[in-house]
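The following blocks contain the structures, represented as structure tokens.
What follows draws every value from the coordinates through simple rules; no lab data is involved. Because the structure is predicted, anything quoted here is derived from the model rather than measured. Cβ atoms are built from the backbone, for glycine too; each structure is taken alone.
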Structure I
Amino acid sequence: MPIYPLARNADDITHNLQQVRHCMAQACLRVGRATDSVRLLPVSKTVDLERLRAAHQAGCLELGENKVQEAHGKAQTLSELQDLRWILIGHLQTNKVRHAVQFASEFQALDSLRLAEELDRRLQQVGRGLPVMVQVNTSGEDSKYGLPPDQVASFLQALRPFHSLQVTGLMTLAMLSSETQAVRQCFRRLRLLRDQLREQAPAGMSLEHLSMGMSGDYELAIEEGATVVRVGQAIFGARTIPDSHYWPEHDKENLHV
């Protein structure tokens, strides 16, 4: 895993964004894709407010966050940045949905009917819809959230009554491995699943997007068809909080943590 130096100001972030976008464009060219066919979602979990303002100054108009409370606090404090969109990309507990619908512009980690029902109920209360992606566990690891691939088709059918949820695609996290082919297979599995599901998805579910790939593997993800890559450390620098902080064993459904 590369060592990512801390981006301290707008100039540092601008430089890193340019580097990431260059690598994204090269990955697109390698497989014959248009260089503008992939959306870069900067991931700002654990990034402090001063550097988030610097990121906005550097041109970041949307930020991905994993934890609702952290994201909600940032959205409230930075409310003067009215063109800044907040994208939830981590597991969402049902008891946090009421906060999420207040600020989230998109949710990329839908993985249960209970959560879908609560999201739909809260969204109807505030009179809005929400673009969502269904999270799929393509690696089969217990440390990952998401539906098993063979359950996604029936899950999409079960989402039909929830009219506030606008299903736009699928999301996954690849296994953390030095074996390139093992990582690539996770991304390929999601693309093939999406292509298969398009033939039977309910009306109104475009399944256009594949959100996959992070700082260490986004080029592989692009080569396998990603339309959204979620990049944090390559833009903002290394995090001091380990990724295990966001794994299932740390989740307490009934606690406000």
Structure II
Amino acid sequence: MLEVEGLSKSYGNVQAVRDVTFTLAEGGSLGVVGESGSGKTTTARIVLGLERPDAGRVTVRGHDRSIRRRGRAERLRRAREVQIVFQDPFLSLDPRLNAMTVLRESLKLHFPDIDHARRIAQLLDQVGLGEREAAALPRQLSGGQRQRVAIARALAVEPSVLVLDEAVAALDVCVQAQILNLLADLREQTGTAFLFITHDLGVVSQVTDHLVVMRHGEIVERGPTARVLNEPQHAYTQLLVSSIPRPAN
């Protein structure tokens, strides 16, 4: 589904990403973890097409995203390949538009010929929002409800890959658990592949199958999530795992 090969990116004298390579299977879930400055967010921005790498390439379903063809149809096709859910839904949603309108505008742009009302109802049901929430403006919703709107908007275009950039970091623990459970259900229902960018190993243990650990722009460890968390090989991964909060005895 997603292939990232040999990505490198510098900003002046700072090497943000160096020779990053990984794959994400159809319907899979891959976590990219590391502290601030590890290169995980730059990697995500390159996957999205918001940054261009100095070297390497990103392909989705065999389409090389480094090749930029002009035209509206091509821009829409690229947008349908990869979508993102940001950390703060309040900043990523238009404060003037309710959820119903947000979804309708997205569907009109990408799928003008389908039954929009039916698809909107399906999306709202998938993310657990009712008629009251659908008619509310972002400021009238809770943080968890706003994030559900953002997830519905991203899924509306039926992306091959959904990037979740610290998507639950701004939520309290109880709401985090609800959103993580929702994401697990949505991945099973839609077959969309998830690329989960986070610093929180406790989160990736719940929602990812495989994990890559980044430090100073490089991948230092990779493997099945359970193996990396339970038997970390690299000293940096061991340090991250040791910092995971544990329940008191």
Structure III
Amino acid sequence: MSRGGSRTSGERSGEAGTFIIAIDGPSGTGKSTVARRVAAALGAGYLDTGAMYRMVTLAVLRAGVDPVDSTAVVEVLEGLNFSSPQGPGHQAHILHGVDVSDEIRGQDVTLAVTPVSANPSVRAWLFDRQQLLAHSGRMVVEGRDIGTVIAPEADLKIYLTADAAERARRRHTQNVGAAAGSHVSGLDLAAVAQDLERRDTHDATRAHAPLQAAADAVVLDSSSLELSETVDEVLELARSRGIR
């Protein structure tokens, strides 16, 4: 057994080729795209835990609840029903039978997801589901506490980062692309940078499951890397751990 009771990739290799690759890091690093492409290349499932917090956040907003009212937010969890897709391709996120894939990426949810995701009761409510899905076979799982909380025994832990200016540029480009042909506010680069700084600070300093690299994670700075180069780096690290 490895440190902390974790299993090494060799100890997991007899389990029909199952593995967990955990990809953590702050917003704007390209985690989602990298994780999807790595999963597709390895024939693995892909779990976006951030989308799960966005689903809860959307439900909170639809219920007319203040996201910072922790007691009222917990009441929304009762009877909450949503999907957690695991394919590396397009994912349809269904909330109470309705596809809300676009809505959970909107500005209202983005502004409210930080206090909702910091709510210990919300994190505890999602914990079992996230653990179950992360351990469901060959999985690439991305988020902010995968290597430290959800799957501390993951076969490969990546902490993906990039400098603040580059992350803001990438997120701004993503927002502009998503808003093509429609009127969407909040696309100013300076505003995007400010929002990322706000979320980074809040995520890194929250009391419960703060954003941080696991002690045994590989820190990968993608500031000067193209997307394909970042994916190749992760795949090479996976191969070094016997994951193919």
- Query: The value 22 for relative contact order in percent (Cα under 8 Å, 6 or more apart) was derived from one model only; which of I, II, III is it?
  - Reply: I
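With distance in nm of label points 7 Å out along Cα→Cβ at positions 103 and 231 coming out at 4.4, pick the structure among I, II, III it was computed from.
Derived from II, not from the others.
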- Message: As an exercise: mean count of other Cβ atoms within 10 Å over residues 71-78, calculated from one structure in I, II, III, equals 14.6. Which structure is it?
- Response: III
- Work out the source of 40 here, i.e. which of I, II, III gives that when percent of Cα pairs over 20 Å apart, for residues 23-134 alone is computed. III
- Query: Given a computed value of 0.85 for FRET efficiency 1/(1 + (r/R0)^6) of positions 95 and 199 (r between Cβ atoms, R0 = 30 Å, to 0.05), which structure among I, II, III does it belong to?
  - Reply: III
- Query: For structures I, II, III, which has the highest computed value of distance in nm of label points 7 Å out along Cα→Cβ at positions 175 and 207?
  - Reply: III
